[in-house]
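Just below sit the structures, each encoded as structure tokens.
Nothing in this text is a laboratory measurement; each read-out follows from the coordinates by a stated rule. Just so it is clear, the model here is predicted, and its values are computed rather than measured. Cβ atoms are built from the backbone, for glycine too; each structure is taken alone.
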Structure I
């Protein structure tokens, strides 16, 4: 066998193996989601094979449920509120650490990164103990505070990574032209960070939207949608639960697609 033919065969084998590995990973990741979506259209009472349907009855029941609609509204309020606060605090923290040399700067960075490596269960139990000691009852406000604690490090990492020296030079040029610090921040810093801010906000929202552990520990009588879905699962398998889970997944996908379309439009312009 010639060296040329051998190299072509090896290259083909490498490409085939890489393609097979990628396909296997995608199946492993998305097969459970595909199964969930498929059996949300199952017409039988129990979502097990063989598939019967399709039907939209379970979606209609979910959308008509006061419990689910109330929990959805709770999740949206907590998601948008906590994401806004997390992103705003992350912008201020990233800008302050990047532009000002202060004692203990590295320690502050490490402290902001550390929650990313801590279990949600540990954070949730810690917040529950803290709020109980302070005399606060469970509520959506506490869930929102918990989600700020979870999402602030993520938003900080995204925004902090986008603050570079070129932006610092533009800010200094604005100061040389007579702009004050407030003008520099709102007219130079924020516009240059808008893509990172948008990405941080959307990721924070998606994490908050389907977060369960902290919401379960702190929500009380105003549960979020993942907590309600968990309560539905306790009664057993039900296509209505699959429909609710599919709607949660659909909202996350829509948010990601909208951001991608926004970024695509900017690249085209």
Structure II
């Protein structure tokens, strides 16, 4: 595991295009090496950011290997157990805002079945992931695109929640999310930390205290986002100046 690489941008306006270039670069490397790009995305403000910037980046570099959406396999780092038409559905939002602009094959998008119980939805989602990574003891995503809450949560892994100790499941149900809706499924730390690369996208002053704790603290009980440490991969942070306002940015971190 390498040290986190931090990039700071004046605002989300500058961050967005750089993130899209980074994602397409990771996609290109994966396609050249393994013939496909396995990426898992998060919800919230990332939906509109990726929906605006990924097609624009493809238009700027249409010959980039990572810009061939047919080679993409896309999953969700967590999901709310609501119908796709519900505005809380991460998959539903991506369908509306991103998938209408890029042509990822339908069978390459791994979504939950919201009609199932939360336990069954988690089990079926895990089964589908294992089908996409045949022969692997642990599915290995090329890239995780992650967000972070002001409390330091990421995916649906919340501070001091028992799911932080999960070691056997790759996908876990959660029925007591402190952030509504209560019923969700989430990737667990063993799956997240098997990825080749993770990139956090963090904006806004409300995230500054948690970000400082994660990047510069030395806690015995790390916040959930601090626990994303791919064993054989990299962690990148794309943050704006507001979120970076409490950082001292020492060591080998990069300030742009």
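Assuming 17.2 is mean count of other Cβ atoms within 10 Å over residues 108-115 as calculated from a single structure, say which of I, II it is.
Source structure for this number: II.
Kindly point out which one of I, II the value -25000 was derived from, the read-out being helix-only ellipticity at 222 nm (-39500 (n - 2.57) for each DSSP H run of 4 or more, over all residues; to 500). Intermediate values should be presented prior to the final figure.
Details: I: -25000; II: -9000.
Going through each structure in turn, the value belongs to I.
FRET efficiency 1/(1 + (r/R0)^6) of positions 92 and 220 (r between Cβ atoms, R0 = 41 Å, to 0.05) computed as 0.60: which structure among I, II?
II
Which structure, out of I, II, was relative contact order in percent (Cα under 8 Å, 6 or more apart) derived from, given a value of 31?
It was calculated from structure I.
Out of I, II, choose the structure whose coordinates give FRET efficiency 1/(1 + (r/R0)^6) of positions 52 and 196 (r between Cβ atoms, R0 = 35 Å, to 0.05) equal to 0.15 when calculated. Show your work: numbers first, answer last.
Numbers: I: 0.15; II: 0.85.
Structure of origin is I.
Taking distance in nm of label points 7 Å out along Cα→Cβ at positions 44 and 100 for each of I, II, which is largest? List each step's numbers first, then the result.
On the way: I: 6.4; II: 2.5.
Largest one: structure I.
Computing distance in nm of label points 7 Å out along Cα→Cβ at positions 36 and 188 gives 4.6 for which of I, II?
I
Could you tell me which structure in I, II was used to calculate Cα Rg over 2.2 N^0.38 Å as 1.29?
The read-out comes from structure I.
Of the structures I, II, report the one carrying the highest value of Kirkwood radius over Cα pairs in Å, for residues 116-155 alone.
Of structures I, II, the maximum of Kirkwood radius over Cα pairs in Å, for residues 116-155 alone occurs in II.
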